[in-house]
Structure P
Amino acid sequence: MQIKKHLFLILISISSVQLNAQYHKSDTIYKKYFIGSTFAMLGNLFPNEKPDFAQFNIGYRLTEKDAISLELKTWKYYKPLGLPYGPSFNAPEEKFPGYIHEKGFAVAYQRFLWKGLYTGVHVMSAWQSFVNTNDKKIDNGFQVFNTYRLGYHFKLFGDRFFIQPSIAITHRPYHTAMPDSFRQLDHKYSKFFFGEPGLHFGYNF
């Protein structure tokens, strides 16, 4: 909840920035390349169940409305990714007997629809380590993790920087077999998660 409050305050602070965020090659400030990351890394500041989240993006604008990017990611999670919002979301009995550590890369495509409004599809290949409560790795795995995103692109400081608040559906279309203690919890829930917030930022060059 604290992270959500921080994200809300950031969104309020950018409410007055330039809204016409679609790119035009005729603009003198038009830049084809960008790098960035996500404010989800703020979760690393909280000591309980630290996600050790890190992400780096590098992208290229194919046209005025289309962009592709490569995302390098690593993180830990302690409960099933399909666990929905509600009373059970932070319930101790829904947590894994340990955690899953993932690292991998995603290919993302963005399409601008109107001004700064965009949709995006991220397809991630993720290599997994299953770690028990004694911090010992007990198995390896692999999964494909997709994100379907709707967001808005705000230009900052003369379009040198940008920020992208968004909402997403995540989907796991494929994963290898899990250790049984993890599988019993994970299989209780959908392979989809609805309503994941996002807040990405970047630098154009």
Structure Q
Amino acid sequence: MSLENAVRSAKIERSTKETQIKIEVALDGKGNADISTGIGFFDHMLTALSVHSGISMTVIVKGDLEVDCHHTIEDTGIALGQALYQALGTKSGIVRYGTAYIPMDESLAMASLDLSNRPFLVFNCEFTNQSCGDYDLCMTEEFFRAFAFNSGMTLHINLLYGSNDHHKAEAVYKAVAHALKTAVKYNSDGTTLSTKGVL
């Protein structure tokens, strides 16, 4: 099968005493998003991640929101990372790297990533308030850590400046989305971009 005809999609189901999660991703979709986590602002951010990356996502989550939003957001990151890892397969033929600067009104965020199978997160973002709606802003780092480590991604996120926490968080999610959009594309010759020959 040629790379162009390969189906790059995955389905993940994850069930624990804290969350029940069903996720589907299609890397070569059109960024169609069907998101329901019970946390309105998180739904908004995941929709942005899907639309701006061009990765179609279905994310259906039931979590113990009577406790707080932590388990729901972190476990979604775990499962979404697993889905991305599965959909990418051997990662042969992909661009692998992506970097994007995204403005959101007064805020500016940068994300740079490597689909390297060497998971790591650098997260330099400061928020002023505790939350946006029912979404605890400290969970932004926890989501991206879970997402990066379960997808095998090295991910650096820097919030350069901003004052409105909604804008800052949205700039971060969209920056990751645009970096990911570049990284998952096929390169020009279909080879594995590594001196080792494999990722």
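Please compute Cα Rg over 2.2 N^0.38 Å for structures P, Q and give me the label with the greatest value. Provide the component values of the computation, followed by the final result.
On the way: P: 1.09; Q: 0.98.
Largest calculated value belongs to P.
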Calculated from one of P, Q, mean count of other Cβ atoms within 10 Å over residues 41-48 reads 11.2, and the structure in question is P
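For which of P, Q does helix-only ellipticity at 222 nm (-39500 (n - 2.57) for each DSSP H run of 4 or more, over all residues; to 500), calculated from the coordinates, equal -11000? Can you show the working numbers first?
Details: P: -2500; Q: -11000.
Source structure: Q.
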Value 17.5, calculated as mean count of other Cβ atoms within 10 Å over residues 89-96 from one of P, Q, is from structure Q
Calculated from one of P, Q, relative contact order in percent (Cα under 8 Å, 6 or more apart) reads 21, and the structure in question is P
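When you work out distance in nm of label points 7 Å out along Cα→Cβ at positions 65 and 137 for each of the structures P, Q, which one comes out largest? Each step should come with its number before you reach the end.
Numbers: P: 4.5; Q: 2.1.
Going through P, Q one by one, distance in nm of label points 7 Å out along Cα→Cβ at positions 65 and 137 is largest in P.
Laboratory data are not the source of any read-out in this text; all were calculated from the coordinates shown. No experiment lies behind these values; they were computed from the predicted model shown. Cβ atoms are built from the backbone, for glycine too; each structure is taken alone.
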